[in-house]
Structure I
Amino acid sequence: MDAKNKIQLVASGDLRLSANQVGWKYQEAMESKLEAALNQFGFEVSRGHQVDPIKKHGFIDSQKMGIEVFRNLDPTAPIIVAESVWQYSHHVLPGLTTHQGPILTLANFDGASSGLVGLLNLNGSLTKAGVEYSTLWSVNFDDEFFLTKLEEWLKTGTITHDYSHVSPLEQIPVEAEIKEEAAAYAKNFQRRKAIMGVFDEGCMGMFNAIVPDKLLNPLGLFKERLSQSALYAEMLKVNDSEAEEVLTWLLAKGMKFNWGTNPELELTKSQTLEQCKMYIAALRMADSYGCETIGIQYQQGLKDLVAASDLVEGLLNNVERPPVYGQDGKELFPGKSMPHFNEVDECAGIDALITTQLWEKLGLSPENTLHDVRWGEEFTINGKKEFVWVFLISGAAPPEHFIGGYAGAESDRQPPMYFQKGGGSLKGISKPGSIVWSRVYIENDQLCCDLGVGEVVLLPEEETKRRWEATTPAWPIMHAVLPGISRDQLMGKHKANHIQVAYAKDKDSAIQAAKLKAQVFSAMGINVFWCGEKP
């Protein structure tokens with residue numbers, strides 16, 4: 001076959017060997033289906049790197065390897081970055097920044113393997129880096145949407161997605177009093193200023209989650225660059241009795257811990273107590289440095305030392321949480337959440353802090369969290385087919401979001417392939433109700449935000465269980481419907497693996513809260529787009 005009919009293919013993977021080995025079967029299946037689809041149009045796959053027989057997978061698993069792979073590729077030829085697992089974007093970002101040929105990022109639309117999450121992270125990272133690319137996804141790689149868009153890319157080098165659900169903020173009618181309130185808030189926030197505690201940047205290669213100071217500081221937000229080793233050192237100062245008090249408080253609230261005896265595969269009480277120490281240490285450090293929001297990276301560094309940070313993150317994001325006291329005996333941040341941005345995603349940190357403050361002003365429950373845009377399928381609700389997204393995240397989800405609160409919350413051991421030191425999640429089913437969703441991202445060297453309103457729906461128990469089993473059962477789940485936005489519209493536009501959510505009282509209050517938040521962001525200099533159903 002002519003060289004011009006060969007499509008270069010690379011696959012960015014995890015840094016962790018166990019995760020790559022578990023995910024390799026999904027990648028093999030996807031590449032087989034993709035190759036068959038390409039063959040239909042007269043193209044063959046030319047894989048840019050081979051399966052490693054010792055590692056037992058065929059992913060690019062480091063930035064070093066990625067740079068070496070791209071040195072041997074044709075920089076002018078078309079390339080597909082095929083993703084069926086969570087991937088570290090910096091493994092391929094250096095090569096893609098100088099690639100001259102058409103770039104297609106592609107994922108399997110499958111909840112089991114996190115390929116969609118990896119794809120959206122890579123897309124957000126490429127967008128921030130100013131790299132031109134096209135993107136595509138499919139369940140089986142034989143549907144009309146996929147084949148039509150694939151043919152479009154093969155012929156033209158680009159894919160055009162439907163953005164009809166997107167409106168610039170100027171096109172949304174907003175009451176004058178909301179604009180005045182937003183302008184006053186933004187001015188006061190920028191004058192007053194706030195500190196964002198960042199426990200090491202760049203978690204899991206999320207280039208899109210690092211906000212440069214030149215974009216962050218004009219908002220009135222400033223980073224306190226903290227080390228995870230300092231958090232670990234602070235944990236060592238926490239007494240066993242203090243950790244026991246936190247756990248006793250949670251048990252009294254009705255939270256369930258699914259403990260076992262094998263620490264390599266099961267959650268143990270000692271792992272939970274270690275997490276309680278991290279919770280105390282994080283609040284004491286936030287107080288010491290004057291932080292109003294914090295983000296712990298965990299996945300690199302701390303993962304080799306202590307149990308997971310996820311239980312900690314969810315507790316921090318809840319107004320009602322176990323009390324923690326400083327050296328002077330005073331309770332730290334009483335009656336307040338400490339907004340935590342999971343995986344030290346600074347874009348989510350901006351959103352979390354401002355949302356918390358605005359929701360407090362509006363008399364709404366200020367708890368908010370990010371989730372992964374993990375997967376979704378249609379489901380019939382009240383006789384109507386709706387696309388119901390599975391929003392799912394390992395940490396940061398507050399009990400206030402769950403049916404039953406703490407009494408509806410459980411802690412399961414984190415998956416061993418990611419979390420070898422164990423530690424539990426803070427797991428529950430998100431309660432039905434109206435939400436405001438949003439995502440801050442960087443495009444054209446400017447902070448932007450997509451936002452809209454949505455609805456969390458209650459699915460039958462067996463359907464929830466099926467969706468949990470099809471993704472990660474240990475993690476908190478949200479069943480979300482985004483009116484006026486199709487599956488493919490969200491996938492085509494969303495510039496991140498994460499999405500921020502906060503509850504309102506009802507649809508009307510969600511719309512008003514979303515308007516205020518949009519105007520505040522705009523007044524701060526963020527470029528805002530309203531997505532989906534217009535008010």
Structure II
Amino acid sequence: MSDYVEGKSRWFGWGDLDVSFNMDDRAGLLPYLRGELGIDPEKPLFTEPTLEEMTLPEPRIPAAGLDALERVVGRDNISTGRFMRVSHSQGKSYRDILRMRMRRLDHPVDAVVWPRGEDEVAAVLKVAVEHKLAVIPMGGGSSVTGALEPMDTEGFAGVISLDLARMNRLLKLDPTSRTAVVQAGMQGPELEKALNAQGYTLGHFPESFHHSAVGGWIATRSAGRQSTGYGKIEEMVMALRMVTPGGVVSTRRVPHTAAGPSLLHLCMGSEGTLGVITEATLRIRPYPEVFDYHGLLFRDFSAGVSAIREMLQQDIVPACVRLSDRSETALAQAARYTTGSRLKRRLEDLALKALSLRGYSFDGGSFMVLGFEGEAVKIDDLRGQAISLCRKMGGFHLGSSPGRQWYKGRYELAYLRDPLINLGVMVDTLETATTWDNLLHLYGEVRRAIKEAIEEGGGRGIVACHVSHSYREGASLYYFFLAPMEKGKELEQWERVKKRATRAICDYGGTISHHHGVGYEHSLWMTEEVGEEGLRALRALKEALDPQGVMNPGKLLPRGG
């Protein structure tokens with residue numbers, strides 16, 4: 001059976017092997033972290049593992065089951081090799097990457113299967129039912145909620161990772177209706193390349209864009225950075241097809257329908273627990289004529305929040321608006337590029353001093369990215385309205401240079417996590433959303449819960465946050481926190497922080513997930529999110545579509561569900 005070469009994926013961490021976070025070009029970052037956290041960059045705690053160091057038991061799937069799978073997809077589309085099993089057994093959460101550094105693979109898959117079409121997906125699920133195999137659908141593998149790790153698989157003869165990478169075609173583009181029919185295995189760059197070639201874009205650019213697929217976006221209700229203007233993925237999906245163990249769920253390709261409860265929305269967000277999303281009809285848009293990004297600085301976070309609310313409620317809707325709180329603004333300032341001529345750095349220092357004289361500071365202020373995409377004539381007017389409003393709300397327009405820098409480096413920060421974990425830093429994110437009237441209160445309570453949970457272990461921490469994905473009614477809050485690891489209790493430390501933060505989210509009116517999904521890590525709080533009656537309905541739906549429970553067991557629903 002085939003075992004493909006490792007390729008360019010950083011299986012033990014984030015992203016591609018040929019991309020890394022360059023500390024040398026950001027000379028202020030490590031001194032800042034040393035001062036805030038007390039870490040010693042000269043004394044790394046972890047090293048990156050090799051495949052041989054990962055303990056991996058023999059595949060459990062009986063020969064009859066493997067033979068049946070091979071008859072469906074062919075010898076070259078199934079693997080029980082070490083690299084494929086290790087790289088498909090976890091996602092990219094802090095918990096996942098930390099355990100990789102510990103050389104731990106708690107729940108490995110037994111085989112990886114690549115179907116080439118919907119008929120093969122259906123046949124694989126039939127084999128899974130017959131041979132009692134759990135099935136975990138996989139798009140790009142970027143989950144940060146434990147959605148890809150085999151859980152609650154007792155009673156199964158084995159687990160297969162169903163990788164949709166070979167179902168990655170653009171099937172149809174309809175310029176009249178502005179829709180595209182695509183296979184669910186298309187990853188972000190593949191999809192945009194195909195659409196851009198015909199003058200269109202989807203407009204969906206999550207941080208995981210280069211390492212995630214259409215099916216995964218839909219299954220987790222993903223949001224891209226430009227979701228304020230383009231919408232979340234569920235607003236982009238007009239119809240889909242999902243193969244379940246009992247048959248195919250196919251929703252009609254119509255703009256909207258009043259024909260009962262929405263099967264489309266029941267499939268979206270199902271995280272592979274009901275079936276395998278194989279195809280989607282997506283709403284597409286003309287490729288933007290202009291990408292125009294700007295930076296603004298507010299004296300405080302609350303003023304920036306008010307400016308965003310006023311914008312959205314006055315129908316001044318940018319493609320992207322992102323507001324960092326004081327901690328994130330200071331961290332970003334420490335991480336800014338320090339390359340360039342001495343004259344350039346001198347001019348930057350003078351500009352910062354001039355700002356401070358007017359009461360604005362990157363150490364104590366709140367930085368906003370404001371981005372516009374579309375036709376030049378429309379963007380000029382929209383940008384003028386937005387910046388004028390921000391100025392009235394106390395914002396200082398820094399020009400387009402900071403916006404362009406953010407846009408150029410918008411995928412770089414994700415690569416910072418791996419080197420910080422090697423240095424013994426707990427570094428993770430979590431997100432929520434709430435209404436405007438509650439946003440600042442929730443912001444403060446969750447921030448306090450994270451800080452207290454960190455300090456309980458005797459350490460110092462950085463808790464940063466930004467507002468993004470904004471709406472007329474409210475916005476999301478995205479937290480980024482760092483602290484020295486508690487040696488010997490690294491996982492317990494993270495679990496304590498995660499539970500305290502999520503408890504605060506539930507207690508103070510947020511949602512347990514705005515766009516990361518539920519997976520394993522958030523499922524404990526689903527009862528509070530949807531209530532007992534809601535859970536009963538979700539369990540009944542799973543029983544109807546997946547009566548043998550082979551689809552991604554242990555995810556989305558609380559244990560025992």
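Derivation of every value follows stated rules applied to the coordinates shown; laboratory data play no part. Just so it is clear, the structure is predicted and the values come from calculations on it, not from any experiment. Cβ atoms are built from the backbone, for glycine too; each structure is taken alone.
Comparing structures I, II by mean count of other Cβ atoms within 10 Å over residues 231-238, which one has the largest value? The partial results should precede the final answer.
Details: I: 17.0; II: 19.9.
When mean count of other Cβ atoms within 10 Å over residues 231-238 is calculated for I, II, structure II comes out on top.
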semi-axes √(5λ) of the Cα gyration tensor in Å, for residues 135-390 alone computed as 40, 23, 17: which structure among I, II?
-> II
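Which of the displayed structures (I, II) returns the greatest value of FRET efficiency 1/(1 + (r/R0)^6) of positions 55 and 519 (r between Cβ atoms, R0 = 25 Å, to 0.05) on calculation?
Largest calculated value belongs to II.
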